[in-house]
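Multiple structures are listed underneath, in structure tokens.
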Structure I
Amino acid sequence: MCASRRGFTLMEVLVLIVVIGVALAGVLLLFQNTVRRSADPQINKQALAIAEAMLDEILLNAYDPDGVVGTRANFNDVDDYATYTTTGGMKDIQGNPIPGLQDYNVTNIAVVVTALNDSPATLTPVAEAKRITVTVTHVSGVSILLEGYRVRYAP
């Protein structure tokens, strides 16, 4: 009688190691690419938060220009922010650098007078409004553009 032998041959074990090694390399490569890109959403969210904060700051100011010009701490109407930019990172209202935001900059703020009219004419048209566009960029090339409107409530 011949006893049956159980187990794997050396050749079968070597083939198994090669197959598992190739599969593991593919999975690790996919994992590496995923980890490398995991910071991108944080950069987008931070740029959006900066743009929202800047737009909110602008919209809280008066509609009509008063002719006073100066630093950002003295801005008191929407038009004062036209063409405002930062270099070397974000700064607070006093012009001091904000730690952790040195890679973000306001690259453009545009203030354009426009009329607001809806196409079916169901709402009362607004003769004068200002469209404010805020653009914030990151050194990686991420760019966020936000728009808002400031209307004249009373002449």
Structure II
Amino acid sequence: MVTLPLATDAAVQRLRWVVNSYHQLTGRRLIDAGAPDVWLACWSAPRVIVAHGVEDDPIFFYGNELALVCFELDFTSFTRLPSRYSAEPLLREERESLLGRVHEHGFIDDYAGVRISASGQRFRITQAVVWNVFDESGERRGQAATFERWQPLSA
């Protein structure tokens, strides 16, 4: 069981940007529009939700419960992880190309690829949506991804 992390005001604000950007760019809802608590709704969503910032080497700032299960990390460890480490070294160039496409077009909804957990377990994700995250003033604050389907791969 993964423990629900403490929701700071800053963390909730960043998560609102993730949710609102998804809706603005895709026209779809990431979580129920009537959810009274965005932190809890994203945490328990039936899909993986991750987001990283705009650092030179972007660091994850959010991963929900399913994300932490997939990547085999706790919230604190996950939110210290450069997002490039979510892909195997040979696949990082592919990942950079994907992020560039998202940066240029706002979002993509056709991504499939292989990711790697903290223990080295590889898993394939399909039908992932990856999008740019913007604040209320339109400043880009990062990128996020969501997917519902993943398949562990044998070593």
Structure III
Amino acid sequence: MIMTGYKGVHMKGELSLLKLLKSVKEKPGFQSCGAIATFIGVVRGEAPDSEVVEKLELEAYEEEANRIFGGICEELKKREGIFDVQIHHFVGEFGVGEDLVYVVVAGTHRENVFGVLREAVERYKHEAPVFKKEYVVDKAGISKDAYWVSEREAQEKRKRK
């Protein structure tokens, strides 16, 4: 998929952070900006219950995710001092430490961008249909398992009740 300007679901490797930052800086009007804040989501090597994560598989309902990313970006761009908001999420298979998502916010001052960056991250995580499957092994290295994270979270909630 080609970068659509402010959002998108991309196959792993289709977009680099450097190209993304360059695209922000090349937009007309960028000279009014004094800050760019970025969030890079990466694969963590540990699951919540002390299992070791071997890899992740990410899928998305692409059309809906792009619509949601676009809505979040457009809404947040209306905030005072904000010039640009972009959310780019990758899908495919990922090893520990690999990039999963880039969120970029550009604005007039640092105090404008940090809160918007945090809100963009929290909103895409809760609103966008992006699905994560974890491939894990127990600490002893004996038992392997794979599960969609939403299924695992539901199981954990049932255990706590």
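In terms of volume of the Cα convex hull per residue in Å³, which of structures I, II, III is highest? Can you show the working numbers first?
On the way: I: 212; II: 111; III: 126.
Top value of volume of the Cα convex hull per residue in Å³ goes to structure I.
Suppose you compute relative contact order in percent (Cα under 8 Å, 6 or more apart) for every structure in I, II, III: which one lands on 19? Don't skip to the answer; put the middle values down first.
Numbers: I: 19; II: 22; III: 30.
Source structure for this number: I.
Among the shown structures I, II, III, from which was the value 0.75 of FRET efficiency 1/(1 + (r/R0)^6) of positions 16 and 56 (r between Cβ atoms, R0 = 30 Å, to 0.05) calculated?
Values: I: 0.00; II: 0.75; III: 0.95.
The correct label is II.
Any read-out appearing in this document is the output of simple, stated calculations on the displayed coordinates, not a laboratory observation. Please read these numbers as outputs of a predicted model, since none were measured by experiment. Cβ atoms are built from the backbone, for glycine too; each structure is taken alone.
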